[in-house]
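What follows is a set of structures for review.
We did not get these values from a lab; they are worked out from the coordinates using the rules stated. Just so it is clear, the model here is predicted, and its values are computed rather than measured. Cβ atoms are built from the backbone, for glycine too; each structure is taken alone.
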Structure 1
């Protein structure tokens, strides 16, 4: 019989990229983690980690064990949620992973949802688009909300909406006086703020620049999108999705960018394909799609 507590140690070692890192996160000695993994390998009569590689890289057998562990966690979660439902209890745990640009919209939905369902614990993890997809695939989150994420066959899209990329600037900025859509090459003359490449926003900008053979030299690079917007409100420019301009952003106007990529970008609300979402996640999906509809 598989000892699930040993599988947990193995899972943590892979998740955190090594036995020592996992031990630090679990606040135990590295030898304790190593011993549990060795015992698990002896029980299963397979090697779970690749030899002579830095970190913790699972073998093919190790990947199967990790899949088993994730499925076990899902089944436990489904069982607890089903039992609570039988007893008429509105409880459970909801894990959401999202890009930073959605926090203001989400805050209202979360507050209203929590008021209706106070016994449901909500966890929100704020990451870049790539990590939103990874968290969903690896079952670290129930629901993911991302800007223009890469296509993945393991992802199920519940809702999507067109959110074009725009130039954020002040009303008196020189670019705002132009009557035509702005070319990417024209941005080189102005103070430009860009995000890190882990953001879906920056990935689409880089793709467009590469296609046009343009090198964009930013004045500011930051992984906090709202700082980019603040920079634009003080005389710079930033390239961001249109939904990030709020009604109270009186000192910001939007200007269209002339490039097909910037007009095709989308927000997607996702979960892992094949995963049965718990009742709490399904209820939240109904609420969050309303704000984008």
Structure 2
């Protein structure tokens, strides 16, 4: 039997995660693009663009991250039910670690195909420089896009310089980042929420926040090196055009530390964003099971 509720719950969780995590995502993108420090990025963003600079590029994801996340959780739950031959109410809590990981990996594939074009536009907007003062960043070697007033301008820039296929720039790097970490993401959440924390005195809300937050941190932190590669390919595809080529070029230019640029802000963002994601998802999905 096909269950639609997970698509709706995933949509709601995606919106909650986006609102909570987008400002730190913007900081991470600029750190990875310009190889600058966390505090310097925050200071320059606020000085040049004010508080709204941290929400740059959020307009399109507001309308698309929900469907993208909906697709992930919808495919995840239904794949888990099919793989483990389980019912909806207990599929996540009683699924085996192997089934949970495989279902998470499977769900990441269609989500990546759907969200990759939106991610490209978002990254381009977040990396774009809105004021001359931003030239204090070291952009001498980065052919970054100009500042954009809105999402349409960013789309036109990508179409003009790369064509429609340019919306999928960095797709393979995105797949390498998303597919294995999708499995880690779902597995860590399930193990913490329904096993390690199950018999503690914590409230169900606290368990969900901890499990969702830690799932976000552990899955995203291991993917920071490939995320740096992905960001460079998407923001400067004239100099960076493949995973291996970009990796070697970045290592030659900036050493091993470049692959961990944005690690701190990534972890700072991951916990609240994914705690909000899973808490909202489980709440909406739980309502359905209670109403049946």
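As an exercise: mean count of other Cβ atoms within 10 Å over residues 251-258, calculated from one structure in 1, 2, equals 11.8. Which structure is it? Only structure 2 yields this read-out.
Which structure, out of 1, 2, was semi-axes √(5λ) of the Cα gyration tensor in Å derived from, given a value of 42, 25, 15? Here the read-out was taken from 1.
Between structures 1, 2, the greatest calculated value of mean count of other Cβ atoms within 10 Å over residues 107-114 is seen in 2. Looking at relative contact order in percent (Cα under 8 Å, 6 or more apart) for structures 1, 2, the greatest value goes to 2. Comparison across structures 1, 2 (criterion: mean count of other Cβ atoms within 10 Å over residues 11-18) gives the highest value for 2. One of 1, 2 was used to compute helix-only ellipticity at 222 nm (-39500 (n - 2.57) for each DSSP H run of 4 or more, over all residues; to 500), and the result was -13000. Which label is that? Of the options listed, only 1 reproduces it. 1, 2: which one has distance in nm of label points 7 Å out along Cα→Cβ at positions 99 and 259, as calculated, at 3.6? Among 1, 2, the structure yielding 3.6 for distance in nm of label points 7 Å out along Cα→Cβ at positions 99 and 259 is 2.
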